[in-house]
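Multiple structures are listed underneath, in structure tokens.
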Structure I
Amino acid sequence: MPNITGKELAALSDLLNYEQCAYKNCAAIGQNITDKKVKQMVKTVGESHRKRFDDLMSFLSKE
């Protein structure tokens, strides 16, 4: 991996934290939703955040 600056590393860290928090929040919120359509929508959004987190971690671990 090319050398990255401290600022870039901080941005990556922030992005990973954002994606992880968004996934966890969707999972927590989804537990309290009774409407099936809304619950599925929140689940889908959470899964997309989880995938981005996993993709970023996979990319960073390959470099």
Structure II
Amino acid sequence: MTQDEILRALEPAQRSAQKYKPYPRRKLGWRVQALLWLLRAYVLVAVPLVVYAFVKALLAGA
């Protein structure tokens, strides 16, 4: 049986359940992991700065 035949044999609820199966985690190299950690650090620094600038601008306008 081909995959198309198998999918046609399934009921609609079974087919939609197959769509939502999560994929396994992908193994990432050390460079990609380092890049993701740098991105996290950037976000942790940038968000408070943006909030501070926003609050300061609000208070300056009042």
Structure III
Amino acid sequence: MDVELILKVAGVAMIITVVCQIMSRMGRDEQSGLVSLAGTVLILILLAERVGALIMTLKGVFGL
């Protein structure tokens, strides 16, 4: 895997974690959940190309 991609995912995860903790301590639990969901979607978008390549590789291996 590309180290740059791993660092991007780790960076986004750390930022989202800090923002969620701050919002949770401010009493904004609903917004904290939405920020967490948005971060998950952002990470999935970053990984979408790699997941697509993995699926194509699996199809080739199993002849589907």
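Bear in mind that the values in this text are calculations on the coordinates, not laboratory data. Keep in mind that this is a model prediction, so the values were computed, not measured. Cβ atoms are built from the backbone, for glycine too; each structure is taken alone.
Per-structure values
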| read-out | value |
| --- | --- |
| Distance in nm of label points 7 Å out along Cα→Cβ at positions 17 and 49 - highest-scoring structure of I, II, III | II |
| Computed -0.54, -1.05 for log10 I(q)/I(0) by the Debye sum over Cα atoms at q = 0.14, 0.27 Å⁻¹ - originating structure among I, II, III | III |
| Of the structures I, II, III, the one that -25000 was derived from, the read-out being helix-only ellipticity at 222 nm (-39500 (n - 2.57) for each DSSP H run of 4 or more, over all residues; to 500) | II |
